[in-house]
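Computed from the coordinates by the stated procedures, all read-outs in this text should not be read as laboratory data. A quick note: this is a predicted structure, and the numbers were derived from the prediction, not measured. Cβ atoms are built from the backbone, for glycine too; each structure is taken alone.
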Structure P
Amino acid sequence: MLQRWLKFYLDLNGRGHDAGLLFLRVTISLMMIAGHGWGKLLAFGERAASFPDPLGVGNELSMALAIFGEVVCPLFVAAGLLTRVFAFPVLFTMLVAAGIVHADDPWAKQEFALLYAVPYATLVWTGAGRYSVDGWLRSRLQVITD
């Protein structure tokens, strides 16, 4: 029992790292969708005309891009499908929220967006890990190339 716990705790087989990335991907993505993106998606018709336009592309397109970054991309990240590709727009969306949209707001508003940015920056850096569609594809490509 102690040996099994130590093996898990010390992560001697590397699976704890991949399980941690799975947990990070799924939880942060569900939180992003439920806490931010889903409400925007449902209110698109009502809020699009008055949505902030921090990049100068128009209110409707800005809201559509925010929905893409807060609903569509997190779904791909949660599944671990093209994780690095789809984590980047979420990271960008949160950096725009913190640095432009909430630039004049108190730190607490900026900090909230930055706290969402950090896990996605981590996933851009690390990728999805073994327990993902990316990991499955990677294992298939290794079989083909070997």
Structure Q
Amino acid sequence: MSRTRNAYVVPVNYDLAHEAQIEEAKFDWITDYDRNLIRKNPTEHLSPLPKGQIEQRITLVHLNRCAKRKEIIAEMDTLNVRVRPVLSPEFLALTKAYPDLQRKFHFVGLGSVWVDSGGSRRVLCAYGYSARRYLDLYWDDYEWRELCRFPAVCK
């Protein structure tokens, strides 16, 4: 059974480049490979990318079980409040505005995908331990663990 957690109001600048958003979020660690993939490869978004700066209300969806991307997105469609997975600017804005949250939960941004040179599709994942915060690109067909939260915005 899915459930949602608290909502977080976050200013999102959709016009800012991914590199700048990552710098502003001040992660302690991101691999050079992931940084280059984000910089050099176009992003595929599930929804059209808005323009300008917009305040978004982001909810954390928690399934309480392991699940893959397609299953999680389908589950989001069944919630009372219709939501979609956050796009990369929304994901990065959330990690910037609420840096301590990713020390409590692993966040997985399912709304934007990067394709690497081998054709693998990857999504953003943020997590942390004690004083450090990490940003990774994980394979989108990964089975996400029970502890993961999936940020979402209203459709």
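Given a value of 33 for relative contact order in percent (Cα under 8 Å, 6 or more apart), calculated from one of P, Q, which structure does it belong to? Among P, Q, the structure yielding 33 for relative contact order in percent (Cα under 8 Å, 6 or more apart) is Q.
Ranked by mean count of other Cβ atoms within 10 Å over residues 71-78, structures P, Q are led by P, which has the greatest value. Kirkwood radius over Cα pairs in Å was computed and gave 16.6; which structure, P, Q, did it come from? Working through the options, I get structure P.
P, Q: which one has helix-only ellipticity at 222 nm (-39500 (n - 2.57) for each DSSP H run of 4 or more, over all residues; to 500), as calculated, at -6500?
So the calculation was done on Q.
Consider the structures P, Q: one of them gives 2.0 for distance in nm of label points 7 Å out along Cα→Cβ at positions 31 and 119 as calculated from the coordinates. Say which.
Of the structures listed, the value fits Q.
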